[in-house]
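Quick heads-up: structures coming right below.
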Structure 1
Amino acid sequence: MRLLLDTQVVLWWFIMPKRLSARTTKAIARSRSQVYVSAVTPWEIEIKRALGKLKTPADLPEQLVRSRFEELPLQTRHVQLLRTLPPLHQDPFDRILICQATCEDLTLVTADPNILEYPVRHLKA
């Protein structure tokens, strides 16, 4: 499986793993799965941390590497797809994750009901 983790899923994986369904945990942990974390995810986490809305592990970058998660860089073609995305959800980070998953043919792992409204392949966290 080729998975792109939503920011919330990344945080749950490291901080509250019991929030993830057994199916999702197995899919992420499966050795043959390719698991991606968008380059915008640490950006979103840092913004929320700086605003005092979130506490995160100081070694999050190292944890991502240890978990064998691959970074998915943000590319122009991802951003260009925003033009065609229906305005169902205004969160810019979620919208770019949807575009990245679509462009890269990835399954977006999320618990966000707003994201589930989009025509993107997903796995409910």
Structure 2
Amino acid sequence: MDNITIDQLLAKMSEEFGGEPEIMKLLSGLKPEGVFEHAKNKSFAMGSNSIPPKFQLLMAIAVSAAIGSEGCTLTYAKVASNKGLTNEEIMDSIMLARFISATAVVNTAGETMRLLLSKTGNK
């Protein structure tokens, strides 16, 4: 990425994402090196051969959905769909994220539930 211009990087992102990466374009107008750093981080995070690309995309969709990033969820779903992943696979990753998020809510309330039970004499 050392010999690539910001416009070339944005074009590469557009091709991969199946549309203009609006946030990256905005960032490029304010701090272009941030776009290069983002691309470098993505390459590092998704460059491993130990997790197949299909599963990396499904994980990215699930994590994006779980943390509430609509833009990232949509972007990764588009990339996954363009790479041949099925609607069912994409939706299953979203449903898994939903389950994990709901589980986290219940787990976060563990101490509260202990407190409430102690007030009723239940264990």
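Any read-out appearing in this document is the output of simple, stated calculations on the displayed coordinates, not a laboratory observation. This is a predicted model, so every value here is computed, not measured. Cβ atoms are built from the backbone, for glycine too; each structure is taken alone.
Key figures for this structure:
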quantity	calculated
Computed 10.8 for mean projected area of the Cα convex hull in nm² - originating structure among 1, 2	2
FRET efficiency 1/(1 + (r/R0)^6) of positions 28 and 68 (r between Cβ atoms, R0 = 25 Å, to 0.05) - structure with the largest value, from 1, 2	1
Origin of the value 19, where relative contact order in percent (Cα under 8 Å, 6 or more apart) was derived from one of 1, 2	2
At a computed -25000 (helix-only ellipticity at 222 nm (-39500 (n - 2.57) for each DSSP H run of 4 or more, over all residues; to 500)), which of 1, 2	2
Test item: distance in nm of label points 7 Å out along Cα→Cβ at positions 36 and 84 calculated as 3.5, pick one of 1, 2	2
Identity of the structure behind 25 (criterion: percent of Cα pairs over 20 Å apart, for residues 44-107 alone, calculated), options 1, 2	2
Winner on mean count of other Cβ atoms within 10 Å over residues 76-83 once structures 1, 2 are ranked, highest first	2
